[in-house]
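Asker: So, here come the structures, one by one.
What follows draws every value from the coordinates through simple rules; no lab data is involved. Computed from a prediction, not measured in an experiment: that's the story for all the values here. Cβ atoms are built from the backbone, for glycine too; each structure is taken alone.
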Structure 1
Amino acid sequence: MSLLRPFTFIQFQGSPRSFTRILPFRTAQFHSSPIRARVLPEMANERPTGLKATSGIELLTWGTPNGVKASIILEELKEAYGKDYTWQPINISQNIQKEAWYTKLGPNGRIPVIVDHDQGGFAVQEGSAILTYLTRHYDPEHKFSFTDPLDISRAEQWMAWQHGGLGPMQGQANHFNRAAPERIYWGMQRYVGETERLAGILDNQLKDNDYLVGNKYSIADIASFGWVNALRFSGVDIDAFPNLKKWWEKILARPAVVRGLSVPSRSPFGNDTYEQRLKDDKEFAEKEGTLKKQITEAKEKYNYKYASP
């Protein structure tokens, strides 16, 4: 049996200390379990069964590092140009993204997906493709994109880098640290280490640059931001990468980014919310301390040495 089976983010609320567990799908039975009613309770009865808008952009998403790519750029376009949009929550723990109406729009059965009703209901899947589509059509002043062909290529390169590297590797770190049925030290050190290496790539790029391309905040930055925003949750100390941390703080300070992170609900595993939870919740801090120790042991067992690139 493969250990790389899918996992789901389950958000438990009901107290200021609410947080997220990650469970393999096989242990998360939402169709009959009382847990289901506790997943984002304000949306528990809101289960989309199809599109609801007839004009403009409609976003189908959930608050994951990939999901916020779309909501952040849509909030930026709204602030910059008054371009409004409609959104619906796609609770991935309920497998809504696997339903037939959804996969007609996003064949891969993943979030996010956008539908442009003003282009005959044209659907776009995959976060990087959504970023380029929206700026190509709705960023006429290129506030978040580029006109110079070389800068366009540079942005495409960083987005491809994230799509093929940072996201998948960090996702596997989350899996082996939190979702695997047993602690597999090889997988833990392999993927936490690779996430650290990739964080180092960003840190070096940002050493003499405020942003990834052209010293201008753009879709190249948005593509990686959601994953960088969850580094601590993935077992990586963002404080060890000062240039990257400064970049993260700068982007997090943007009002449109804060709003985008709140669609459909603010994730509790962002660097800031995770750090606050460690301070507020002693039991949680102890469990995370145990996990941190296990990651250290895994690195020592396999003689892991940080290097980047």
Structure 2
Amino acid sequence: MSEFVTFTNEFGQTIEMPREDYQKKVIPHTLDLYWDQKEKLRDFAMGLVKDQFHEQAAIAADRLLELYGPIESALIFRAVVHMQAREFEQAKKILTDCLERFPSSGTACTNLAKIYAYEGEQDKAFEILTTGLHKDPNQENGLNMFVETFLQSGKREELRSRLEALSVKEGAWRPQLHLARLALTENDLLNAMKWYTVAIEGAKDRFEVVMTVTGELGQAGYVYQLIQICEKYWTPEFQYPYAGFNYANALLATDQKEKAIAILRTMQEHLPDNYKPMVDHFLARVPGAQEVEAAAQQKVETENQPGDQAAKKSWWKFWK
């Protein structure tokens, strides 16, 4: 655990402070400030959990239950705070109550499974974990636990069979990601691409999955397959720039510098203001990018008549 805490204050400034000072000066003030603002208090409480301020996180979690009422997310968060403080019996009680109120809560099952696993009841933990995944097959933490259990036992084929069973559940897309990863580790690129595609097409928020898939393909060195995914599923309107950066890196790796610059500039127009500078920083690290942009702009200007509307458009509009 670090002896310092890095946080953003109410004025948007990033500050690093010793844990003791943060606990004495910042936490009480911020709890008072957000006491009746449930969304801000929730975000602050999650930070307290991350930085392991158990007592203060418990105060925030109790207040969130007062503000939200016994909704699923508030109950689970309170249980997680108990779990972090190793108050497992209290956490079990809340999670059991949560499942009585919300029988379809896969997340409650996953957290309950974590407790039983910690207590050494592996069979019971696995049973509850499996139940939770059949309720909600898209739980990231639950699936990671599930997959790791089989991989540690060397049961790859059984894992594949179990994931395929989960993948046919209504709305499932994350099991398909794990099936793709399994295929990728076996150098089965054909099946990896099949499962990646199914995962993307099955997800409600495609930008998150495209970001994940392009990152994994890039790390594995499959740049042409990464480009193929982006040409089919990526758009400049994605909420975050990371898939676009993966796309640009793949284009640069395949000697398509002009197209890489063009898609980044197109993406930059659609990004929130706080992300726009990231494109400039990315391009600043690309050798010759400035010269390519200048040459392309000059080409557009010389190929169009002065009164032609096309000449007034930026060169990167023509990248497709």
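Asker: Comparing structures 1, 2 by mean count of other Cβ atoms within 10 Å over residues 61-68, which one has the largest value?
Answerer: 1
Asker: Right, next: Could you tell me which structure in 1, 2 was used to calculate log10 I(q)/I(0) by the Debye sum over Cα atoms at q = 0.08, 0.09, 0.11, 0.15 Å⁻¹ as -0.35, -0.45, -0.68, -1.29?
Answerer: So the calculation was done on 1.
Asker: I've got another one for you. One of 1, 2 was used to compute FRET efficiency 1/(1 + (r/R0)^6) of positions 253 and 269 (r between Cβ atoms, R0 = 25 Å, to 0.05), and the result was 0.55. Which label is that? Display every interim value, and only then the final one.
Answerer: Working: 1: 0.85; 2: 0.55.
It must be structure 2, since only it matches.
Asker: Please state which of the structures 1, 2 yields 0.8 when distance in nm of label points 7 Å out along Cα→Cβ at positions 53 and 77 is computed from it.
Answerer: Numbers: 1: 0.8; 2: 1.5.
Corresponding structure: 1.
Asker: One of 1, 2 was used to compute helix-only ellipticity at 222 nm (-39500 (n - 2.57) for each DSSP H run of 4 or more, over all residues; to 500), and the answer was -21500. Which one was it?
Answerer: 2
Asker: Taking 3.7 as the value of distance in nm of label points 7 Å out along Cα→Cβ at positions 165 and 221 derived from one of the structures shown (1, 2), identify that structure.
Answerer: 2
Asker: Give the label, chosen from 1, 2, of the structure having the highest value of relative contact order in percent (Cα under 8 Å, 6 or more apart).
Answerer: With respect to relative contact order in percent (Cα under 8 Å, 6 or more apart), the highest-scoring structure among 1, 2 is 1.
Asker: Here mean count of other Cβ atoms within 10 Å over residues 69-76 has been calculated and equals 27.6, so which of 1, 2 was it run on? Let's see the in-between values first.
Answerer: Values: 1: 27.6; 2: 16.5.
Answer by label: 1.
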